[in-house]
Structure 1
Amino acid sequence: MKKTLSILLFAGLCAACASPLGKWVDPFIGTDYTGHTAPSAACPLGMVQPGPQSGNYLWKYCSGYNWSDSILVGFAQNRLSGTGVPSLCNVLIMPFSEAHGEGYASRKEAEEASPGHYAVSLPDNGARVDITCSQRVACYEISYSGKERHLFVNPQYIQLRSNDPKANLSKGIKAWEGETPDSRTLRGHILAKSWVEYDIWYEISFDQPFRACDSVVLHPDYKAPACVLDFGKGGKPLKVKISLSYTGAEGARANMAEVPGWNFKKVRKAAERSWEDIFALLPIEAPENIMTAFYTSMYHMYFQPNVISDLGAPVRYSTFSQWDTFRAADLLRTLLTPSLEADIVNSMLAEAEERGHLPVWDLCGKDNYCMIGNHAVPTVVDACLRGLPGIDKERAWAAVKASLTTSHEKSDWEIYDKYGYYPFDLVKEESVSRTLETSYDDWCAAQLAKALGKDEDCVFFEARSRNYRNLFDPSTGFFRRKRLKGQLEGALRTVPLLPRREAGEDI
């Protein structure tokens, strides 16, 4: 059996080498309506995802892009994928020749995307944009159809959430400082706030000098000034590299070294290879529609989390949407890329040591506490029980236990332990679902405690994992909200707590 499996895997890998699996990926899947994805260029779990921006503020623009839009406002360097809240989309650029559309925007034509690459024509601006990237550096090759070559740069841009489609960006960028050290370089630092408050540094490098840099006042309240760069006349394409860092200006400069020189095709091929390495882990044969669905899903799975450490520094990840990923994505990465998942888990442990609990929803190294429960717990426990390399299980246990016993936002353990559930007259939101999800986290903690021989902790968490029973109404077959005094919502009778059983009994 093992020999047969090895032969099949080898044959599949050979097939993957002969026929790139990335051809089945359609980056436009999920970009319409509220799919909240974008066809940006990216490398697996990269810091940058440079790509098109078509709108802002409304909920359909969580990723900054919607396929149904005919207009692009520019190209931003980082973004979220598949989330229900917008953020990022920093450092917007937009090329134009003799003329441009309103607000530097343009209609889009001949749009195409594949893993590690995006391209589009801008008829109103007289330009064609090709984009690729490394993990930390966005790379552009811009061809102008007119004689003049300009680039609009807007560091004030950020994705915000508002019901007003005409809202402005004044609340998103709190502070900015920058410099122009020479005619081929722009540098800046942004203090941004969207979902979380974060600092980000950028460096923009050009393969040829700009002749002029004209400031543009977009709004009197904007902190970061926009500008238009003039690269003079000529038919030569303009190449642009943009590096980001979450640590400092030195980090942004260091990260730029990830892409030496100006060989756009070489960078694109490296990005494509990085995706092929991922896809080759699961070679399948199926009808074309299944191949497209499968490899596009696999592609999206490796968009996040994102590396936030600088080139050469110890690896650190963020963008932990744990409530969304603990059931499947984290588990599959544990099987496919165990060393990478170990780095992700160790990043979670580092966050726990800094803030006292594992990340709930981590963005840019900050917690926004979105959703409920703490589902970094099952991710960490699964990694430990599967024996992923490089994870200190005692360190992991300390983070798990602290997360489930030390109160923090949406985890009020004093209330929870006193009543055995979250009473809805004390906890106004999500009292039932928080109780149920905590019960699962507790069960996971009990499994790790048992594996590590921590018997007392195992008994405690196994018993507390049965708290879901305290909200079950046998008369309806549903879980229902319960008051402080034990009354179910809408009921006059008091429903007694179910007895906690001994550890080891069926839950």
Structure 2
Amino acid sequence: MHVLRKKTIEQSVAESKEAGHSLKRTLHTKDLAVMGVAVAVGAGIFSVGAQTVAFHAGPAAIISFIIAAIVCGCAALCYAELASVAPVAGSAYTFTYSTMGEMVAWVIGWDMILEMLMAGSVISKYWSVYLSDFVHQMGVTGFTTTVHMGSLSIDVAPIIIIAFFTMLLVLGTQISSRVNNVLTAIKVSVVLFVVVVGFFYVKSANFTPFIPPSEPAVATSSGESGVMFQPLFQFISGQEPTMYGVYGILSGAALVFFAFIGFDIVATASEETVNPAKTVPRGIGLGVLIVCVLYILVAIVTTGMVSYKQLAASGDPTLSTAFQLVGAGWAAKIISFGILVGLTTVVMVLLLGLTRTVFAMSRDGLLPRSLSKTSKRGTPARLQIIGSVIVAIMASTFDVTILSDMVNIGTLSAFMLVAISIPILRHSRPELDRPFKVPGSPVVPILTAVACLWLMLNLTILTWLRFLVWLLVGFIIYFVYSYRHSILGKQSKLMPNLEDMDD
């Protein structure tokens, strides 16, 4: 079996122009940068940061954010180089297909589907929760988005928001991008407002001790304690479940990485950009820079406003909790509005990223090829609707909030393989035109891959078990269906040496 057969960069680019299976190029640098900010600046900036302070790192959560930002930035450089070389849909999946072979590409594509499917479901569910919270803060009582049908409870809010953005995405990526730009500008303004106001409540005493001493882990409001919720590395090294200290900083960095996903989705949209060789690297770089600055500022404000012990005592802290504890409850309404708007744009970009990944895999025959058909508007309308229906069902009927770590491990695994792809492609295809190059290669990409693996090891044992089950299902699908239906495999039978063309 030729499971490591490779598809050349030239093949990927040529296939992106296939009639009936190609996407329309309408996006520019600003659109991509805003898209990255739109998906990264969501609930995470208002909630994950506070939870990291409370249950993982204390004031040293600032370091957790900086670690995550550095790893994110280095990975973004790797994405930018590969996207400038191969500006086609699929992002990490497409890149690894050309560097490590089909089976590895399948694994990473399967991981990306996991990332975006789980993230889309989780964020859509959160949107419903924060919609109810915002309405209640506005003084409306008895508001609910849940409909009961016998023993089945259905939350209709995720269905509504997903249906709205599905309609926009079917109509065209450009119109979706315009709506996204407006909503993103609103939520960034809210974040900046929160940061400015929050600085007036910052007290230096709350930064002490900056790195709290390690102590036994306690259950959060969701009951997350015990061995299964212990970081894998901590378990392997024989450590008892703890919080704070150095391990707390590292596990906090792994947790807040949920807040940094986004630019990999931007790379997925590279087939829909004008002049992608320049547009994609600039869009990714600008988006990552804005996100990193905003997150570090919010981390400083959150840790400085109240003691991390006070946040932990609240059970399920958010940035609103910090404002309420300092007597600025009025800000909670503004924050609630910001979260609602923030989540709205995240839903749209995740729906786009999910379908573009499946689109690329189906165009290669690893999933049913009929899914990659595009409409007259240049969008995969049928696939967009199918993907959205699946996300809506998961968000409206299942408790998906516990699956946020699955997003992290799927993202980090993709980042790791993309980073490794840089030196591999530099060695195997040195003649390729690279409009953008990662500085310090191969050192920077290798260190980035190691850092991603390290952050993965600091995710919980339960997350790893779920991840392994997901991979097992993926391998079954690959060997039962994908390997036999691969377009590259069919071409290889006609041209036996095709898989060696890039050697």
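Upon calculation of helix-only ellipticity at 222 nm (-39500 (n - 2.57) for each DSSP H run of 4 or more, over all residues; to 500) from the atomic coordinates, which of the structures 1, 2 produces -9000? Going through each structure in turn, the value belongs to 1.
Assuming -0.26, -1.06 is log10 I(q)/I(0) by the Debye sum over Cα atoms at q = 0.06, 0.12 Å⁻¹ as calculated from a single structure, say which of 1, 2 it is. Computing log10 I(q)/I(0) by the Debye sum over Cα atoms at q = 0.06, 0.12 Å⁻¹ on every structure in 1, 2 gives -0.26, -1.06 only for 2. Figure out for me which of the structures 1, 2 the number 0.9 belongs to, where distance in nm of label points 7 Å out along Cα→Cβ at positions 64 and 248 was derived from the coordinates. Going through each structure in turn, the value belongs to 2.
Give the label, chosen from 1, 2, of the structure having the highest value of Kirkwood radius over Cα pairs in Å, for residues 80-207 alone.
Values: 1: 16.3; 2: 19.0.
For this comparison of Kirkwood radius over Cα pairs in Å, for residues 80-207 alone, the top structure is 2.
Compare relative contact order in percent (Cα under 8 Å, 6 or more apart) across structures 1, 2 and report the one with the greatest value. Checked 1, 2; max of relative contact order in percent (Cα under 8 Å, 6 or more apart) sits with 2.
State the single structure among 1, 2 that was used to calculate distance in nm of label points 7 Å out along Cα→Cβ at positions 104 and 368, giving 3.1. Don't skip to the answer; put the middle values down first.
Details: 1: 2.5; 2: 3.1.
This value belongs to structure 2.
Every number in this text was worked out from the coordinates using simple rules, so none of it is lab data. Please read these numbers as outputs of a predicted model, since none were measured by experiment. Cβ atoms are built from the backbone, for glycine too; each structure is taken alone.
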